[in-house]
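Engineer: Multiple structures are listed underneath, in C-alpha cells.
Values in this text are rule-based calculations from the coordinates and carry no lab data. Worth saying up front: this structure is predicted, and the values here are computed from it rather than measured. Cβ atoms are built from the backbone, for glycine too; each structure is taken alone.
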Structure I
Amino acid sequence: MLGLVLLLLPELALAGPRPPRARSVRVTSTPPGAVVRVETAGVLSEPIGATPLRRAKVLPGPQTFVFRLDGYEELRVPVEVKRHGQKVEARLLQAAVLDLTAADAHAAHAEISVDGVPRGVLPQRLQVTPGRHLIETQRDGRAARSQWVEVARGQVLTVAVAVGDVDQGGLLVTADVPGAEVLIGGVSRGKAPFLWADAPPGRVAIEVRALDRPPFRATGEIAAGRRTTVAAVLSGARGGLKVSTATPGAEVWLDGRRLGPAPAGSDDLAPGEHLLEVLAAGHEPLSETVEVPSAQRRLLVVQLAPTEGAAVGPVIVDATPQGAEVRVDGRDAGSVPALVQGLPAGERTVVISAPGHIPVTTRCRVGPGRACRLKAALVAGGERIVVRTSTEGASLYANGVLLGPLPYDGGIAPGSYALEARADNHSTWSQQLTVMAGMPAGVYDASLAELRPEERGIFPHAADALPPRRMALGLSAGWVHHFEARFDVGILSFLDAGVALRTFGRLTEIEARAKAAHRFTPLLSAGAQVRTGGGVGPDEIDSGFFLVEALGSVHLEPRVALTLLLAFDITSDDYPFAETDSDVPAADTERQVSTGFRFGGNVAVAITERWGAFASIEWTPLRSASRRILGDLYGSGDEASYLWFRLGASVVF
C-alpha cells in the first residue's frame, strides 16, 4: 500500500485543485419566455435557454443573469450562486418602442442614429428606454437632420423621419480607349476617365471621342446626392443600355431576358430596337420599344405609375424564327418578342406562327401580379404533335431541345426522339417517339406529379427508398474497389432493390441488395439493407459475402443528405496466397471465413432532380481475421486495408 501511495504522490501533486462543479439553479421571469445568458467576469455566455428553466447549469460564485424578451427592457440580475436548487427571479418591464419610417422617398434607406449610436437604415423598429431620445438621419448627397422625441414605457411611437436638403450630384465618364476626349454639353472637359464631382442635377449631353473611331454619344441623368457613371464604348459596333428608376424593387427585362433589379443594363447589345419591360409590385408595368445606338450606351430613367389595385400580369412571348407573329385570344399581338397587357384575368390562348413553319398553339393563365412568359421554337415542315398537361408552367423538350410550352399543339420533324415534359418541383414525363414523314405524330397526355419537398432530392445511398418505378444508375471510384457500377429500382414506397458490379483487378464482385426505409419526418429517415454476392479473380480466386446494414439519414434540406451506417458482414474467400506477398503460396490454403463489424457514413448532394453526387467512407475496427485477399495490393506488402472510401455520381430516371 505504501508503495502505491508513493507512486500516486507525483500524480496528485500535478493534478492541483479540482475545478468547481456547476450548480443546478431555477430561473424564472415575469412574463416567461425570456432568453437568459450568464455573464461571468465580464464575459457573456451563449443563451442557456428561455424561462422558465428548472435545471440550468451555472458555476458557483458571483454571476450576472441577463434577461432579454422582445417588447421588454433588458434586465441584469446579479446573483451569488451557492447551492443546487437556488432560485433566480426576474420581473421584466415593458420597453418603449420607436417605429421609424421614411417621411418621403428621399429618406428611404437613410442611415439613422439614436442618441449617437448607429442603428442601421430605415425602416427600423427599435426598443429604447422610456424618455427623451435624439434621432439623427443621414443619406449620401443630403444634409444630416436631427430631431428629439419623447416616448413612454409600453408605448409604440411611430416617427416619420426626413432627411436634409439636396447636395450636388456627380458624373464619372470612362472609356474603353485610353486618353479619349470627354465633352459635356459640347465643351471639352478633359480625358477619360473624367470625374465631375459637383455636377448640378439634370440631363446633360455626353460625347466621348477617340482618333479613328466613331464618337460615343449619350444623355446622362445626374441625380442629386449620387454619382452617375457613363461607360463609353468606342472599340466596337455593339451598343449599351442602362435603365434606372426611383421605384423600389423594380425589375428590368430586355427582350424577355431578366437583367436584374434597377438600375440594370447591358453593354453588349446589337444596335436597333429592343423590347424593354420594367415591373414592380404595386405599379403599372412599363413596356416600350427602345432604340440602342451603335457604339453608344444609352441611359434611360423611367417612371412607374402606382396602381389603384392589383395589376393583372402581361403575356410575354418569344420564339424562333425571328419575325414570328403572335395572336392572343384571336387578336393580333405583333411579332416576337411580343408583350400583351390589359388582358382579363384567366386562361388565355396563344398562337405563334411563321411562314413555312407549323404554328404552335398553347394556353396560359394570367392574374393579379402573375405574368405569363412563353418561349417556343417553331419547326419548319415536319408533322403535327399534340401534348396535353394540367401542370402549369411545364415545357416540352425533344432530345433535350426546347419545343415550346405545354399544352403544345405544334410541329416536330421526322426522326427518333426522347420527349420530355418538365416543370419545376415536378417529376419528369418522358416518351420515346419515332416520327414518320406524312404520318401524324399523335396526341399524348403528360402527367407530371408534384414532388414533395423530401422527394426533390433522391438519394440512392441514403436511408431512403427510391420512389416506386424510379430507377437510378451510379458510377463511383475509390479504395479498395477501384470502380463500381450500381443500378437500383424502386419497388414500393418503403422498398427498393438493386445490383452492383465492382472490381479492383484481383477480384471482381457482383452484388444483389434490398433496402427497406422510412422517412419519419422531412428531416429524418432510417432503414435496413441486406447485401449478398460473390466475386472471382485469376488463379482460381473467388469470394462470397453476406452483409446486414443499419442506416440513418439527416436531410439538411431537400438537396442534401447525411447518412450514418453500422454493418455486420460474413465473408468467405478462396485466396491461396500470403496476405503480404501475393507471389508466395499461403501456408493455409483452406477457404478463409471471417466476420467483421464496420461503421461509416456518406454525404449525398442532389445537384438537380435527376443528377446527384456522393462521397462515402467506411472503417472496420473489428474483424475476426484479416482478409488475405485484400492484402499486398500492387506489391505494396501491406496487410488488408480496414479503411474504404468512394466518390461518385448517380442519375435518377
Structure II
Amino acid sequence: MKLSNRLVAFVTLVVFSAMLVLFIGGTLTFRYLGEASLENSLARMVTVVDEELADPEGIKNAAIWLPRVLRAADVLSFEVVSDAGVLFHYQQTQIVAQPSVFQAEYSLVRNPGVTIKIEAAHAFSHSTYALGPMSATSLAILIIAIGMTFGIRWLRQQLHGSELLETRGRMILAGRMDIVKKGSEEEWPGTASLALDQVIAELQDARQERSRFDTFIRTHTFLDQLTGAANRVLFDSRLSALLREPDAQGAVIRIKIADDDQWEDEDPNADQFVKEVAMVISNFAQREIDAVFSRYFPFEFALLLPNPSQVEVSTLINQLLKNLDRLDTPAEIDRDNWCHIGVSYGFSGEPAMRVMDEAAMARKSAELQGANSWFAFRKDIQLGEHKGNVRWRTLFDTIFANNAVIVYEQPVHRGNTLLHHEWLARVKDENGVLVKASRFVPVLREIGYLPRLDKLMLIKAIDALQHGDKAISVNVSVSSLIDKGFYRWLSHQLLALPRHDVARLSIEITEGSAVASLDGLRLFAKLLRGLGGQLVIDHAGRTVVSTHYIKELNPSMIKLHRSLIKDIHQRSENQLFIRSMIGSCADSETQLVAVGVETEKEWQCLQRLGIAIGQGRFFGAELRRK
C-alpha cells in the first residue's frame, strides 16, 4: 500500500473514531441529563403529594387533580403505599411500548410509613430526528466531512513526492535501475532523492569500471595487444579442446610472414605490416564458423578450422595467398618470398602439440620452395569428404520428412542434484555415419535450414515435457529467435504450455551470437523469463567479449566453453578468466556452469574457484535418448 493511502486511512480512522467517541459521549450525557431532569421533576411532584397527604382531605382531593398531573408528566404508574395497604394507585390507560422505563421509590417525610412507587418514561423516549433541532449537529458533521475531504486532498498532494520516491525504490529493487537512474524534481524529501541519484551514478560507474576491468583482464590474458587476435594461450586451449571431442577433426594453418632477423628492433613498419596481414587473415577467419585466428608468434599466425574438408582448406589458402599478395610489402623483405603457409590436419585423440609441430614442418617445406607458397603435411588419415550444399539439402529434406533427427542428452549437475539434461542433435548421413551438430549446423545456417532444425528440436522437447520428462535444455540459434515468424510460433507454443512445464525448459544460445544480436534478443529474454523459462548462454569464453549482456539478458546460467576447463588446475590464465566471470555475475542471479569436466582434479579446482555446477564425462557421458 502506498504511503499516502496508509496515512489517509490512518487519518480517516482517527477522525471517525473521534466522531464516534464524541457521539457516544454526547448520547450518554444527554441520557444522564434527561434522567437527572426527570428525577428532579418527580421529586418535586412527590413533595407536593406529601404536603397534600398531610391534610386529612388531601388524599380525596389528590384523586381529582393528581391523575391529570401524572398524565402530563408521562408517568406510567403511580402508587402510594402505607402499612395499612395501598392508599392510591394510578396506571396509564394507554400502554405504549417503551424502550426503557425509569423506576423510583420515595419515602414521604411528612407522612412516615408511606412510600410512593413511580414508573415513568425517559425524558427523550418520544424524541425523533428533526432538521431544526438537529441542524447544528448535522452542520457540524458536514463541516467535518468537507474539512476531512480537503485535508485528505492536501495530504495526498504533500505526499506525492514521497510516493514518487517509493516507486523509484521499487523499480530499483525490481532490477530496473536504468529506467529510474535520474529522479524527478517532485520527489520528496529532496535530499534523499539527490543522494539516491548520486549513489546510482556511482554504482553504474563502478559497474562499468568493473566490466572494463574484467574485459581488460580477459583481453590481456587471451588476446594479442597489437592485432586483437587470439594469443598462443587461447589458440592452444581451443585446439586441445577440439581434439578431445569424440569424432572431431580440424585443420591447423600456420602462416609465417618473415624471419625475425629481417626486421630491425621496434621498427614501426613491422608493426603496421603485421596489422595489415592480420586484418586480411581475420577477414577470412570470420567467414568460417567457429574458426580461431591467433598471432602465435611475433611474425607467425595460426588459424584453426573445425570440421572442414580438404577442398575447403585448399580453396581458402589459395584465396588467402592471393589477397596477401596484394599487400604492399616493406622494403626490408622480398616481395616474392615472404609468406609461407603450413597445414596439418588433427583428429580426435591426437596431442595438440603434435599437430602444431606437423604444421610447422609443413611450413618449413613451403619455405624451401623459395616463393610465397603453402604445403600440407601428409598423413594416413584424411579429412572427411566434402559435401556440397545440394547434397546437404537433399539429406536434410529426407531427415526432416522422416523426423530422423537423433537426440543425445548429457546431464548437468549441482553436486548430487540433477538440474537438467542438455539435448544434442545428431543425424546419420547417406552412409549411416553419425554426424555431430558441429559438422552440419554451419551448413544448415548457410542453406537456411537452421530454423527447421530448431523448431523440430523444440517440438520434441515440449512433447517430452508434457509427458513428464525432467528438465530439458535445448540449443537454439539466435538467428531463429530474432526471426519474427519463428518468435511468433515459439511464443504461442510457450503460452499454450502449462507454467510448470515451461519452468523445466531451458533454451541455450551461444555467447558470441547473443552479444552480436543483443537488441533483438531482449524481447525474447523478457518473454521467456515472464513465462518462467530459463535462458542459458553457452560457449562463454570462446571469444573475448564484454559481459554487459549478463545485465541485459539476465540469463539463469552461463556455460563456460570446454577449452577453459581442460586442465584448469594447471592453467592459471584460465583460472583468472573464470574468476573474472564470477565477478561479472556477482550482482545477478546468473550461475556459472563448467562444461567439459572430465577429471576429478579439474572439478576440485573449479569448486575452489567457486563453480558449483558441472557438465561433462565426469558427471555423465552423452547418451542417446530412448
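Engineer: Comparing structures I, II by FRET efficiency 1/(1 + (r/R0)^6) of positions 245 and 277 (r between Cβ atoms, R0 = 25 Å, to 0.05), which one has the largest value? Please report the intermediate quantities before stating the final value.
Structural biologist: Values: I: 1.00; II: 0.25.
Sorting by FRET efficiency 1/(1 + (r/R0)^6) of positions 245 and 277 (r between Cβ atoms, R0 = 25 Å, to 0.05) in descending order puts I first.
Engineer: When you work out mean projected area of the Cα convex hull in nm², for residues 85-348 alone for each of the structures I, II, which one comes out largest?
Structural biologist: II
Engineer: Figure out for me which of the structures I, II the number 0.10 belongs to, where FRET efficiency 1/(1 + (r/R0)^6) of positions 285 and 485 (r between Cβ atoms, R0 = 35 Å, to 0.05) was derived from the coordinates.
Structural biologist: I
Engineer: Suppose helix-only ellipticity at 222 nm (-39500 (n - 2.57) for each DSSP H run of 4 or more, over all residues; to 500) works out to -17000; of I, II, which structure was it derived from? The partial results should precede the final answer.
Structural biologist: On the way: I: -500; II: -17000.
Label of the source structure: II.
Engineer: Further question: For FRET efficiency 1/(1 + (r/R0)^6) of positions 109 and 341 (r between Cβ atoms, R0 = 35 Å, to 0.05), the calculated result is 0.70, so let me know which of I, II that is. Show your work: numbers first, answer last.
Structural biologist: On the way: I: 0.70; II: 0.00.
It traces back to I.
Engineer: Upon calculation of P(r) over Cα pairs in 10 Å bins from 0, in percent from the atomic coordinates, which of the structures I, II produces 3, 10, 12, 13, 16, 18, 15, 9, 4, 1, 0?
Structural biologist: For P(r) over Cα pairs in 10 Å bins from 0, in percent, the value 3, 10, 12, 13, 16, 18, 15, 9, 4, 1, 0 is produced by structure I.
Engineer: Between I, II, which one scores greatest on distance in nm of label points 7 Å out along Cα→Cβ at positions 181 and 405?
Structural biologist: Values: I: 5.2; II: 3.9.
Sorting by distance in nm of label points 7 Å out along Cα→Cβ at positions 181 and 405 in descending order puts I first.
Engineer: Match the computed value 9 of relative contact order in percent (Cα under 8 Å, 6 or more apart) to one of the structures I, II, and report its label. Can you show the working numbers first?
Structural biologist: On the way: I: 5; II: 9.
It traces back to II.
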